Structure P
Amino acid sequence: MTRFATLGRRRFLAGTGALLAAPAILRGTRAYAQAPVLRIGHVSPRTGPLAGFAEADDHILAGIARRFAGGIENNGRAWTIEIVSKDSQSNPNRAAEVASELILRDEVDIIVAASTPDTVNPVADQAELNEVPCVTTDCPWQPYFFGRGGNPAEGFAWTYHFFWGLEDVIAAFLDLWGKAGVAKSVAGLFPNDADGNAWGDPELGFPGPLAAAGYSLTDPGRYQPLTDDFSAQIAAFKAAGCAIVTGNMIPPDFGTFWAQAAQQGFAPKVVTIGKALLFPSVIAGLGERGIGLTSEVWWSPGHPFSSSLTGETAAALAGGYSQATGRPWTQPIGFKHALFEVVADVVARAADLDDPSAIMAAIAATDIDTIVGPVNWAAGPVRNVTKTPLVAGQWQREGSAVDLRIVANATAPQVPLTGELFLL
């Protein structure tokens, strides 16, 4: 017996007062009372150093609310869908706190989250603890799974995740560096956080595969996030003659490193950084020194996928965001939309929306083509995880416009190239 059964389990719309008191709730506009309600909790970093991941949240959530306005039919009944969205403030402790609020106070039926282990892991942990169905994305699967103490032989009962893995980003980076033709000497910048510890892990992360491919890695050790001095790392990289810089950094840390690299005369030929270089706003802030930087590409307008929810192509979804906001497309757009594609599919298929176990069974059985590619947890690589395609790109200028061009796609040839790599 779960907590839902003891609490009476299902809320009905007896009036609008409670809804109007909760401005974070996005809801459909059903015209009659007594419609069954399914409440979805959503957590993302609206503020703080990870806010770039949530830049498109308002646009995506508004579009989803419009799409869900007529409800979702399940077993002959139309269910009103409410979305309660909360800000993690880019802080894992805050992410756990708001996830607990969503579960215990707002009584959500499904919780979704995105944007790095700092958001995804504490939300998923709260869902697992409280036996609430949970779907997450925007975090490499190893920090999500092993960072939460996952055992491949057992997995988790209530939490499922879709994204790519470290093996995919390593392969994409090696593909890109192979095109560069520079010395195989790599500088590693790995912070002391869940992502950095996973990327720099000797067994699960970059060191082993880079050595196997003939690259030498200079790793000065973990640095503390939001540090203001990379002098020691830069000195080590210069001494080793590093031609390539890689790692996983938040945008403020990369900005500090890149400015100090210029000041101290460190000029690598290729800079390929995860997380920090995903966003147009970050590149714009770097000015000319942002042109030519490279990163992983999870999703773009050129990805050959369409939404199972709206029928929009990746190009249409990205273009709609730019037209509505006046801002360039950003990679999390696709994955934030895909979270709710999964939700809609699960709600439509669940045998009994009054039963959390039935919702979980529907999540585990998911097999849909989304705007970020197929989502099918039966495909592995471990229980609770399914992977999406990954390529590599470079920020390039064409006239006055700067765009992330796909320059290496051996890891996912179905995603077309849109540019050619050049050296810094």
Structure Q
Amino acid sequence: MATPLFSPLRSWAQNEKLKNWAGNLEYSTDSIYYPKSVAEVQELVRKINKLRALGTRHCFNTIADSKDNLISLKEMNKVVALDETAHTVTVEGGMNYGQLCPYINGKGFALHNLASLPHISVAGACSTATHGSGVKNGNLATAVTALEIVDADGRLIHLSAAKDGEKFHAAVVGFGAFGVVTKVMLAVQPTFMMQQYVYEKLPLSQMKDHFDEIVSAGYSVSLFTDWQSNNINEVWIKSRIDETGNTEAMPEFFGAKPATKNLHPIAELSAENCTEQMGVPGPWFERLPHFKMGFTPSSGKELQAEYFIPRRNAVDAILAVAKMSEQISPHLFISEIRTIDADNLWMSPCYKQPCVTIHFTWKQDWHAVSRLLPLIEKELMPFKARPHWGKLFMVSPELLITLYEKLPDFKKIIAEYDPRGKFRNEFLSRNIYGG
């Protein structure tokens, strides 16, 4: 098919197939290419009829899968440029946040937000609208100011917020449908210090009456619950020291008490690999994630699902799920509730609406979870809940496509860059094209 330079590396040894981070998904091909330059990506794309770009394998569904060929940019993980005047950083498509953040912090800069895990790739996280938390913080993709993409003909496409308007807004959360993202430019800001406190046992009644105040109590706020009581188990409040000063823990937070030691979101687990709490100051990239960059997360047996709700419906949606506690709790490790600001990215679940997300970290029992998800989705249907693109859901394609007003325009623009569906897989065929 190509010269030896482009021979695929077989993804398994001793009959072990390549799997995703959690081990719940086996990829459908053992034909994986690892180019080391943009020119090699272009040549591969020209020669191969069907392929998908593979990130850091943190998705729990088949959005990045292919039955034909996969292309991984893990060897292309460099910082290309840091423009201190324009406040932007450009990275290759294989760069992950764990590599990027210490570098830009050392140069005096920061990103606006991070996800709970820092080990995910920048390109993959942005392509699936992955997010952190904060009422004024958009998802990670909102930091993107420009993209370099190799399209289906092997052409190098450059899209920017400044010059390309609607096409740019279509492509940022693009699921790999436009081509292989070889470079991403992100907006940066001056570095800042943070601290975080954790509070335990927030009464559900207080959450109901004071939700907006609770989620606005810090730069980034997360609520953790196992739905087993009338309390939110833990409230994690991450605050910028330059905005609040170095503060002490409040003696009480809406009925919740300050933790007396570092905690894991699942209280019975060790907090060793969690980011520092108890108000200890630290740089932004060591506080915004829940887990330390120096600790590679274990390939724990878990499943994840998450739903985006318009923020105005947050309390009603949370209470609707709480009513299902007896069904949910036996199969759940923990749930997390976060906030994300609105954006202009067409296929972002936060397009034109501030959102609250309800996240579920399940025990790895797909038989049970597959029965529960439709019941949860039914409860959330009145709020037009949108599932996270990279996690597990059972929402029908017919319903899913009604939730995205820009979907017809999105497909038209994809056709300009991939008219024959070179980058389309079964996930996209089902959930974007409805077939």
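Read the figures in this text as sums done on the coordinates, not as results from a lab. Since we're looking at a predicted model, the values are computed, not measured. Cβ atoms are built from the backbone, for glycine too; each structure is taken alone.
Given a value of -6500 for helix-only ellipticity at 222 nm (-39500 (n - 2.57) for each DSSP H run of 4 or more, over all residues; to 500), point me to the structure among P, Q it was derived from. Structure of origin is Q.
Tell me which structure, out of P, Q, gives 0.60 once FRET efficiency 1/(1 + (r/R0)^6) of positions 168 and 360 (r between Cβ atoms, R0 = 35 Å, to 0.05) is calculated.
The structure behind it is Q.
For FRET efficiency 1/(1 + (r/R0)^6) of positions 48 and 280 (r between Cβ atoms, R0 = 41 Å, to 0.05), which structure out of P, Q has the highest calculated value?
P
Comparing mean count of other Cβ atoms within 10 Å over residues 40-47 across structures P, Q, the highest figure is found for P. Between structures P, Q, the greatest calculated value of distance in nm of label points 7 Å out along Cα→Cβ at positions 304 and 328 is seen in P.
Once distance in nm of label points 7 Å out along Cα→Cβ at positions 152 and 392 is computed for every structure in P, Q, the highest value turns out to be that of Q. With Rg/Rh (Cα atoms, Kirkwood Rh), for residues 344-415 alone computed over the structures P, Q, the top value is the one for P, the highest of the group.
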